[in-house]
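The following blocks contain the structures, represented as structure tokens.
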Structure P
Amino acid sequence: MLDVMGRYWWVIALRGVMAIIIGILIFLDPSVVLTLIAVFAIVDGVIGFIQALGQRGQTNWFWHLLESVAGIVIGILIIAFPLSSAVVITLLVASWAIITGVSEIMLAIRLRKEIEGEFWLGLAGVLSVLFGIFAALSPLISFLALTWLIAGYAIAFGVILILLAFRVRGASSTPTMTGGTPTPSQA
């Protein structure tokens, strides 16, 4: 697996650079967030599809292929239905926040008998529920706020992918020793 990733280290780095550029563009103009997410999903999906075909026969190559196809399909759907996409993304985040908040409140109630300070967990739960309700009631306004989070995520994701790419490149080209004898690739 590392050998295959090592051959395609530049693809991983390219994905990282693309994510960083998209994050910066979203920070500069949040109105382009859906278009950029769609473009990223499609381009990333195509690159992943090609990479998956190159890994045929390797473990999990088919899942990588499915992930790539899903990215392409999602990108096309976002372009075809931008307003609906913004609402769906926001409603998913709102649902997650409400579910998380309710879970935190329930846990705080259970912890009340065991520790002090459970109030803070309960307060975090209430805040999550309130955020989720606000986001669900006004998804387009909430989506605009989410663009900043999406931009930050894209930049952090891109940096991590670039670091991974250089790590994989270095690891795959570094000779390894097994039991004190050179491996066949070192000979």
Structure Q
Amino acid sequence: MSSVSSPHIVAVEPSPSDWVVRWCSGLAHGSRVLDVACGSGRHTRWLAAQGLSVTAVDRDAQAVSGLHSIAEVVVADLEQGPWPVPSRLFDAVIVTHYLWRPLLPALREALAPGGRLVMETFAQGQEQWGRPRRPEFLLQPAELLAMCGGMHILAFEDGTLTSPLRRIQRVCALQSDANSPDVLSLNR
């Protein structure tokens, strides 16, 4: 009787969003980045590997337990508790697949002058393909763009992506910097 050995199963970390990669690749080594609602840390891991100083925030202590060696980890409920990083400024704030509208002013206040808000989340129309389905977790047409009013918009997309099929909006916007000329360097 012959035995067949079963293949080893290796867990593969999900790759970072192409939007996050595009808009964070040019950040200077050591830049301070806040990864909001980071989950198990797919973006935190990628950002840290780029030499960035990452603060990862999520309410699930178990999900972030593997991030302590590469990032500052803050366990906090963003919807029920106080803002977990008061008076701190970041060169970039990253938010993906998470929407809590009352949080947007705090996200903008956490940006240093010239800092980037890099956000990607689900939009109206997503409910036909899967979660989230509830309207309070789906952006209305161009809502994310409107939320960034007064910021310098580097890029905005509102549409359907494949693999997996999903309806999203995403933005990269710069916090105004009153002390610098109106010149933009993307460092890419």
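Summary table below
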item	result
Structure with the greatest value (metric relative contact order in percent (Cα under 8 Å, 6 or more apart), set P, Q)	P
Computed 4.9 for distance in nm of label points 7 Å out along Cα→Cβ at positions 29 and 109 - originating structure among P, Q	P
For 77, 39, 37 (Cα extents along the principal axes in Å, calculated) the corresponding structure among P, Q	Q
For distance in nm of label points 7 Å out along Cα→Cβ at positions 101 and 125 computed as 1.3, the structure of P, Q it came from	P
Given -28500 for helix-only ellipticity at 222 nm (-39500 (n - 2.57) for each DSSP H run of 4 or more, over all residues; to 500), calculated: source structure among P, Q	P
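All of the numbers you see were taken from the coordinates with simple rules; none came from a lab. Bear in mind that the values here come from a model prediction, so they are computed numbers and not experimental data. Cβ atoms are built from the backbone, for glycine too; each structure is taken alone.
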